[in-house]
Structure P
Amino acid sequence: MIPVDDSIPIYVFPDGWHIAELVSRFDYLREGEQMGNCAGQFFSGPCTIYSLRDGRGRSHASILFDGSTIDEVAGRANTPLKLKHRLRVRQFLTDRGYRVHPLAFLRPHIARLQRHAAALQKASISEAS
């Protein structure tokens, strides 16, 4: 059986870009592979993932919805979104009236800083010994 993209376009921009709700296990695994993130682990819950996709169906942002709030918005490899993608996601969230966690767009920055701090701490410990 050939895997099929079962995601559902829930918001369409005039130029063909859209926001898709991921539905099947394949959708979540595909998102994780295309975006270089851990989207696949959310298939069985507790969160829903939406994906910003271009007219060819390629993912550009993963949007994590915990059932009441948009908790995280990230670009490829959990990096911050490019401005042009952030504007599209914000338009979708505003038009649909989603509640957005104050740090949703900053979580990729925070995670990167935490990884960097941990690496620096590890390096300084190894230099001291």
Structure Q
Amino acid sequence: MAAQEQPVKSRVVKIDSEETWNFFITQARNQGSLVIVHFTAAWCIPSVAMKPVFESLALSFQDTTFLAVDVDDVKEVASKMEIKAMPSFVLMREGAQVEKLVGANPNEIRKRIDGFVNAFSS
């Protein structure tokens, strides 16, 4: 019998409330961790298509916090971060937005996240 592959545990934290958002942003700021946020919506096909790409990036950048926010579930956070279209990717440092990328372009997202992480890693 072939050995079963263990499913890889996701490193992306699904944010389900404004309190959860505040907790992870504060924790990342206190730890000096960069944060990458995928603002998504279940009905948005490009957002859904970007989910595996985002999961893969989270595995590649172990020292960075990766969060996923469904804009319909956590409207307060989407509004506070001025999210107008999905998918949107927000790159944050010290609790503040450094860059925002809108659209489903896996190569561009990878390139920008790679540059962001490399620019700010110690």
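Laboratory data are not the source of any read-out in this text; all were calculated from the coordinates shown. Since the model is a prediction, treat every value here as computed from it, not as a measurement. Cβ atoms are built from the backbone, for glycine too; each structure is taken alone.
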Work out the source of 14.4, 52 here, i.e. which of P, Q gives that when Rg and Dmax of the Cα atoms in Å is computed.
Q
Identity of the structure behind 16.5 (criterion: mean count of other Cβ atoms within 10 Å over residues 63-70, calculated), options P, Q:
P
Taking distance in nm of label points 7 Å out along Cα→Cβ at positions 15 and 71 as the quantity of interest, name the structure among P, Q where it is greatest.
P
As an exercise: distance in nm of label points 7 Å out along Cα→Cβ at positions 79 and 103, calculated from one structure in P, Q, equals 2.3. Which structure is it?
P
Origin of the derived value 31 (relative contact order in percent (Cα under 8 Å, 6 or more apart); candidates P, Q):
Q
